[in-house]
Structure 1
Amino acid sequence: MENLKEIEAVTKTTLQNGLRIVTEKIDSVKSISVGIWVKTGSRNESDELAGVTHFLEHMLFKGTDSRSAYDIALSMESVGGYLNAFTSSEYTCYYARCVDAQLPRALDVLSDMVLNPSFPEEEIEKEKKVVIEEMKMYRDSPDDYLFEEFSSKMFEGHPLGRPVLGFEKTVSEFKREDLYNYMSERYVPENMLISVAGNVDHDQVEEIVREYFGAREPKKVVNVEQPIAEFKPEKLELTKSIEQTHYVLGRRGLFFDHEDKYLLLMANTILGGGMSSRLHQNVREKYGYCYSIQTFNQSYSDAGIWGVYVGTDKDYVEHVHELVVAELDKIRTELIPEKELNEAKSQLKGKLLLSQENTSNRMMRLAKGELYYDRFVTLDELEKNIEEVTSEQILEFSKDFFDQKYFMEAVLTPEEEN
């Protein structure tokens, strides 16, 4: 029954021009989250325009033909809501959260930003400086810097290996026409999705969206083939003026719809899913070698990245590496005890259910289901797939996946003092 209720709460409409609208009605809340999603990210840029997707995301807040940057900021804040946006390798999202009565306002502002940006020349020049400072901020953060260099090496020569922010050289050369040209190619109805979750009526959303987007002409999006070369692991050693050593051991992961994704999800939870995980208990609690140790599991439409991150003292790195490898070897050679497996399943399902108490998370789940699976994925389906994982399946998967021949080390150590 719960599955049926959830399916009945979700409604999808596709306009004639290809734009998709998907909503989820949640009667128990008085708020809504609205997102305009564009299926374009840093991997869809040319080398010369590296960073333009993220820069464009910034610029859409700088004014439209009828609103100033201040008007845009005030539009939601004046009614107790907020506006924000984010860019990834594969998509961009502009979103608002507010009380349900402000649905027309939220859709009006977001649609105006996406359809009628003015791109003032002076704002473009100012925002270049802002984004370059953002790059410097991430470079000053040792873990962010290491992850960026690690990803760059993992997908060397491929757009997935480029930073979402781009490079100082490319960003500093952006022109107003570059932004308009990129939008005309990528911000087209068939490449866009509007997702709304909360106390919402689908027919009202559709009526408003048709008013703003219905007359837009359909246009095909041209996606260039991006074959991913075979990965050849090699150690990456970096230095920086820092106190602590930052260490990553990782490999290529699984794409979004891979048949083994739930096996990796379970293995990831057992190895690094919180304070009770094997890596945390062994490396931090048993030896006190670090404050932070965690696993990361990022999927794309055709690739992925998985690994372990540790912040530790340079004198402990060698032993930390041995401990991490020992845990990876253990999961690929020994069955996970039933009690530990059941606890990991409960942890995953609990996190999943708790995340659904937030309308923004519900809106994002709706959108990602459409973007990656072209359908709504119910909580029952997710729980069922988690529950069906067995220790034997994880062992068989782990034998190959956690084989060290696929793994690469990346180490960022403090610079030697003169």
Structure 2
Amino acid sequence: MQYEKNDHICSISDLIALEESRQNLQLSFIASENYAPQAVRSALGSLLGNKYAEGYPKKRYYAGCNIVDSIEECTIKSCKKLFDPHDLMHANVQPHSGSGANMAAYMAFAEPGSRILGMHMFSGGHLTHGNKASFSSSVYQALTYKVDYATGFMDYAEIERLAQSYRPKIIMAGASAYSRKINFERLAEIALQTNAIFIADIAHVAGLIVAGLYPNPVGYADCVTGTTQKTLRGPRGGFILCKKEFAQKIDRAVMPGIQGGPFMNVIAAKGICFDSAATQEFKEYQKQVLHNAQIMTQRFKELGYTIVSGGTDTHLFIIDLRPQKIDGKAAEEKLEHIGIITSRSTIPDDYEKPFTGSGIRLGTAAITTRKISPEALLNIVDGIDACLKNGPTEYLKNLIEKIASQFPIPD
């Protein structure tokens, strides 16, 4: 297949090869990225993508679904084994994405126009947690809570005050740029006091949870949403766990509420991902993800950088670049020139818009998959520092390419 771009004829297969080369030669510190293993990629590219299977196992609207029924049932079982070993929840593995999982969860529990309470984007919340540009704000009346600006930590007393005053139908927890542990038990208490449904979005920290390195909201939350492509190292996709009494609400919200037929190739890849995450090897990997994040934050602090909240309990952290007098977008672009791939980020009391941001977010899930050494990681931090202070140079680009070649992406 070919298409025209900038008056040149481009081959999709050639562009895929170029992207493969780019990923190998550069280092991804984007917290929401990882490198899916070959078994996951094989499932994604399998002929399961040919099968239309609208509905749920044993309740399909098409014939020929006996085998894909078994695949979905196995994936559900593997998901529950990871997050819900005591069988407290119902699992739905059909959501195409984390945003879709959140949309379905909202739809299951709240009518349009209902009030929801989630984390403000500048404090680390996701678009779907009530940002004004998202459906979560246009369909629902969204109020957001913020972290304590002085500490960078969540202020549970303030969340309780807002919930008591606002009386939301849903309280949403979780974040895409908050680096500390969340007290799900405390939030569940607030939800109970205010008669709200409590949803926990674990898209970023799912891998840490299954390794026992981060609190598990199962048992506290009414509903848990997540993704498989970040710390779980699986395909791009979402999943939902909910208390069993809400199973029908969630299933109907996913299909026919927001989706038609599921992607059976992706569901199979999710199952492979969940099974991999149940191994001791995966738990050791998560420990190293966390250790690498702490190595990096410590080195950045030694170099004079300000880390939002002072550090991290997860795979990610945010650097406040205002003291360096550079915005997040400019920093992101500088670093890309030397092969360091990051994402700009807002910070809690930001005066920049999200497209620019006053910080950068760095994550260690992907580079830990490459089995990067602590020594190399320190060299990378020093290279980032040099690039931000003095601009990109050929020397720094060659340094990053050399490190990338020493720690290739696993097959």
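Things to note:
- Answer label among 1, 2 for the case where Kirkwood radius over Cα pairs in Å, for residues 19-178 alone, calculated from the coordinates, equals 17.0: 1
- Among candidates 1, 2, the computation of mean count of other Cβ atoms within 10 Å over residues 283-290 that gave 19.1 used structure 2.
- Which entry (1, 2) yields the derived value 4.0 for distance in nm of label points 7 Å out along Cα→Cβ at positions 155 and 315: 1
- With semi-axes √(5λ) of the Cα gyration tensor in Å derived as 38, 29, 19, matching label from 1, 2: 1
- In this comparison of 1, 2, the computed figure 2.3 for distance in nm of label points 7 Å out along Cα→Cβ at positions 139 and 363 is attributed to 2.
- Identity of the structure behind 21.2 (criterion: mean count of other Cβ atoms within 10 Å over residues 243-250, calculated), options 1, 2: 1
Only the coordinates and a few stated rules stand behind these numbers; no lab work does. Bear in mind the structure is a predicted one, so any value in this text is a computation, not a measurement. Cβ atoms are built from the backbone, for glycine too; each structure is taken alone.
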